[in-house]
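K.L.:
There are structures below to look over.
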Structure 1
């Protein structure tokens, strides 16, 4: 049986879903050949991609285990993290913003959301929709996730201090912003994103593996930001015990990581760097 595919009208990208031959019910979403989401239909609490697990840890630590939260996801993909929050924190209220209506329909057709999950999906540009979300979300969002890609790159307009500033009034007193940043050798883009978040938020930390932190390869750096101290006493242990171990960088070490990096504004923002063609290989 061929893998389901759909050409997305808004971007022209090709979305494809592939099911693992070894593990039925285990699906990966590719957009123009880039793996963007992994979903385990029967185990939504299991996260396949390492960077998604690092965001999942923030969802685990933002409130006592099992307590419902309010979550905002900018970038939908196959809705992996909304499924995770619904499974691990039943009763959570979640909003998802996804640019591509065709992608939402495609994912829902082949990977239906669990019954009873309070997940509302809005379509449109994340920055535009963010400014129009209900006032009831002001000061209510416990977890905001920014995982926005057009193909393999993050658009410039969702990387600036002005953009991140739009999230500040939405976050609750304990609210955590988690941002997925893709970068390559030298980490110039990631360093500027860390500096920008530190400009907007009082408390920032990042997580990545040692090779990424040395700027030796293309990959993902997950960044966490909050107005309140991050509740991350357990985070170093969670990251170190992962199948793909990572390190939490904060405090003086983070300041050294950011040193010399420019704060990104709407006037200076650029898209994230493209990966080499060899980075993502479809099966």
Structure 2
């Protein structure tokens, strides 16, 4: 008999074991350490009261981890990971877990649900569409070895003492995905390297980089200073002082400028994902 319930009482070690088993044969297989899972719970704002699992004989066999946050005054729940152990697939457990958790989310006045799914994962896409999710945009995931042979070094790089989001937001063309959002980078502030590039006292651009995961969370340049080597100089600083092997995940694919910049510095798309949304109101 399968029992469904929320995950507040599940030890991290048990969650880790089932998480890694569920993703052992994924399109892009990966395995987390306990520390990496704890970092994920923190950065994705995972709320175990909104996360659900399926159990057989007291053993966790499937789960949905849900993050929670407020964006643009809307209460958003984000699917930070859905997993079913290999031996229990084909039983529509993902659909059953959503059926169980949706009333809980309605009771808590959640406005909408978000998730990402690899564009080639057709069974998952079909499941999510049947639940009511709709594709809202396509996201690119990049990785590679930074290959920046020359920079003009005209500008000064300094650590960002604080995130002035009103100013930084002005540089954006694209809305960050959940894992690169203001909430996520604020939660990882003590782990991130946050640097700005200046012409005198004028901020021209910035990047937020996590040296532990080697991930660029945000990189943006003042529209009036693009194609002047500002972004390249920022990443050359990362390459020189931290690492050349980096990734940047879930970047809106509508910007040709971003695609051209990324490929120009040695990064390639390794996954494409759909961002999907389910309004609850």
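K.L.:
For distance in nm of label points 7 Å out along Cα→Cβ at positions 25 and 249, which structure out of 1, 2 has the highest calculated value? Walk me through the numbers on the way to the answer.
P.N.:
Numbers: 1: 3.9; 2: 2.2.
Of structures 1, 2, the maximum of distance in nm of label points 7 Å out along Cα→Cβ at positions 25 and 249 occurs in 1.
K.L.:
Let me ask something else. With FRET efficiency 1/(1 + (r/R0)^6) of positions 113 and 225 (r between Cβ atoms, R0 = 35 Å, to 0.05) computed per structure, which member of 1, 2 shows the largest figure?
P.N.:
Answer by largest value of FRET efficiency 1/(1 + (r/R0)^6) of positions 113 and 225 (r between Cβ atoms, R0 = 35 Å, to 0.05): 1.
K.L.:
If P(r) over Cα pairs in 10 Å bins from 0, in percent comes out at 6, 30, 39, 21, 3, 0 when worked out from the coordinates, which of 1, 2 was used?
P.N.:
It traces back to 1.
K.L.:
Now a separate question. To test your reading of the models, identify which of 1, 2 gives 17 for relative contact order in percent (Cα under 8 Å, 6 or more apart) when calculated.
P.N.:
Value 17 for relative contact order in percent (Cα under 8 Å, 6 or more apart) corresponds to 1 out of 1, 2.
K.L.:
Between structures 1, 2, where is mean count of other Cβ atoms within 10 Å over residues 177-184 highest?
P.N.:
Largest value of mean count of other Cβ atoms within 10 Å over residues 177-184: 1.
K.L.:
Tell me which structure, out of 1, 2, gives 3.1 once distance in nm of label points 7 Å out along Cα→Cβ at positions 17 and 201 is calculated.
P.N.:
1
Where a number appears in this text, it was derived from the coordinates with a stated rule and is not lab data. Treat the numbers as computed from the prediction; the structure is a model and nothing was measured. Cβ atoms are built from the backbone, for glycine too; each structure is taken alone.
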